[in-house]
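Below are structures written as structure tokens.
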Structure P
Amino acid sequence: MCQTRRVLGTLLGSAVLIFSVLPVIAAEVQKITIALTSPGGVQAIYWYTYKRGFFEKHGLDPTIVQVRGSSVGSNVLISGGAQFLADSLAGTVSADLSGADLVIVLAPISKFPAMFYVSPDIKDPSNLIGKKIAVSTFGGESHFSVLAALKVLGVPKEEVTILQIGTQPERLAALLSRQIAGATFTPPANLRAESEGLRKIVDLTESDKQYYSGPISVRKTFLNEHQDTVKAFIRAYVEAVRSYKTNPQTAKETLSAYTRIRDTKALNYAYEFYTRFYRENPKPECATVKDFLPDMKEATRRTAILSDPCSIVAESLY
């Protein structure tokens, strides 16, 4: 009996030794590619999620690519060059109207993160009538932010001329040279507008208008086939946002690296601004899409409509 116990003890000891030197077999890691369409503050949260290792923590092996604009981003997603796309509500709706079959799975911000500035000679909203207003591209987020600002001011869009001028620095230059009377800017670019003596007359973050800036979209086929991967992406984002809000120094370093903001005042301002608006529950909702569709139809004059607006938001993931 004693001999039997000694044999069993020897075997168990050997087994422990064997398992202690065997390599740990890790769970399968899912490779993904994330396409970002803007180097601005809104999408910096995804860079933070990437750089701080939250994707890896949730079983994802990400590659991040920077693309220029909604149409390029949608094409990259459709072609399989990326599985996740950070864009805008306007970009996603426009892509789906063209048959892209995208669905929003995560919405980090539910407001237009923009302010409407005018030249110093505009003393009253009525002074905008007959004037020129700049946007980046027709049908893009800046276009819809301008339309939202005009509604807040009670100025019919038919009473102004909307011009497609380009980037925020280009719109700022046009405004300073009096080629235009107004434009929207997102933080921290709005600080430069203020320093140049331009007047902020609408802060869209204070309006009731709901809008998704920087949402993550995937193809519906990808969501159907890889729902666990999408859920892991959402979990990584949620954990990253909480970390971003409680680790300001690390967050600012990452924000600076992604946006190339070097000025300390601008960096602090941008961090504080986006910290207020990043949502810890990034659930996209059908009501926001329904509210936006009339704006899309009015601005682009497209006769096509989404047969099922709720189909482009994945509410059931939450």
Structure Q
Amino acid sequence: MIRPNKNVERKLILATLNRLRLQFSIADYRYVGFGSMWFSDFVLMHKALGISDMVTIENQKSRAKRVEFNKPFGCIAVKMEDATTALGEVLDDKQSIVWLDYDGPLKNAVTGDIETAIGAMSPGSMFLVTINAMVEQLRGHKNEDDEELSMIDYLVDVCEDESLRSRENEITRVQFPEFAASILHERIKSAVLEKKPGCEYQPIWCYRYADDAEMITVGGMIVDKPARQKFVDSGAGELAHVTGEALFHIELPILTEKEKRALDKRLPSATPLKLKDIEFELRPSELEAYQRFYLEYPVFGEMSA
């Protein structure tokens, strides 16, 4: 709830959905996600977009009472099952927004959940998936003969895709997030083509951010011809943070309240802020990022009990 980059990511997704409301009845959609104990995205979807048909999926049955206790609104249904099972049950012909927000690695997202969800979703529905994108997740694995797997062998095995071998040079700390994002986009695209005849995948979101671990979120819309035209007419594709399959970096500096106020006094500005005009040290990339996202930059406070 208090991770600044994740906070901004949610707001950018919300801004996109707000633009899509010009053409799509987003308030009538069903929202399906992993609310866990905090339900941060559920709160946004209900308060800002008016969505009241909501389902959270939780596979740890030992947490059932805690999940029920913490859900913020009565309109949230709790499904205590594995995602692969639950997604097939809670999705139907109703348009939906599904966000599979995994804390874990790429492996979690390529075990059938994407295909199950896409197969049960209708045109105009949206699908997002978030994973850990640290390259270290590919190390330390063994085959059935207890032999150490190379990183590319493990990736090929997990994704069941031999063509990934041609991109082995992208398995680096810097390049792997973009590589993983492209794998997920292709997975969603293939699922739409296979499961939804007459439809295509319209990529919308492709975010990279790190509050601690390196994370990526990718996703888009299932479109038939009418939905594609409505997407174009909404103007959502013209938003700066809607980049399709191109990775969009969210890299906010950690600021004190005094530093934030000092920068805010100089904004908005038609020209880039200059480091020489700032009274404290920041890297150029941090200053640029703050100027871009200052309206979304979160402010947290502590409340006494």
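Read-outs: derived from the displayed coordinates by stated rules, not from any lab. Please read these numbers as outputs of a predicted model, since none were measured by experiment. Cβ atoms are built from the backbone, for glycine too; each structure is taken alone.
If distance in nm of label points 7 Å out along Cα→Cβ at positions 58 and 162 is computed to be 4.4, which of P, Q is the source? It traces back to Q. Of structures P, Q, the largest value of mean projected area of the Cα convex hull in nm² belongs to P. A value of -10500 was computed for helix-only ellipticity at 222 nm (-39500 (n - 2.57) for each DSSP H run of 4 or more, over all residues; to 500); which of P, Q is the source structure? Among P, Q, the structure yielding -10500 for helix-only ellipticity at 222 nm (-39500 (n - 2.57) for each DSSP H run of 4 or more, over all residues; to 500) is Q. The greatest value of relative contact order in percent (Cα under 8 Å, 6 or more apart) among structures P, Q is that of P. With respect to FRET efficiency 1/(1 + (r/R0)^6) of positions 242 and 258 (r between Cβ atoms, R0 = 25 Å, to 0.05), the largest value across structures P, Q is given by P. For Rg/Rh (Cα atoms, Kirkwood Rh), for residues 106-169 alone, the highest value in the series P, Q is held by structure Q.
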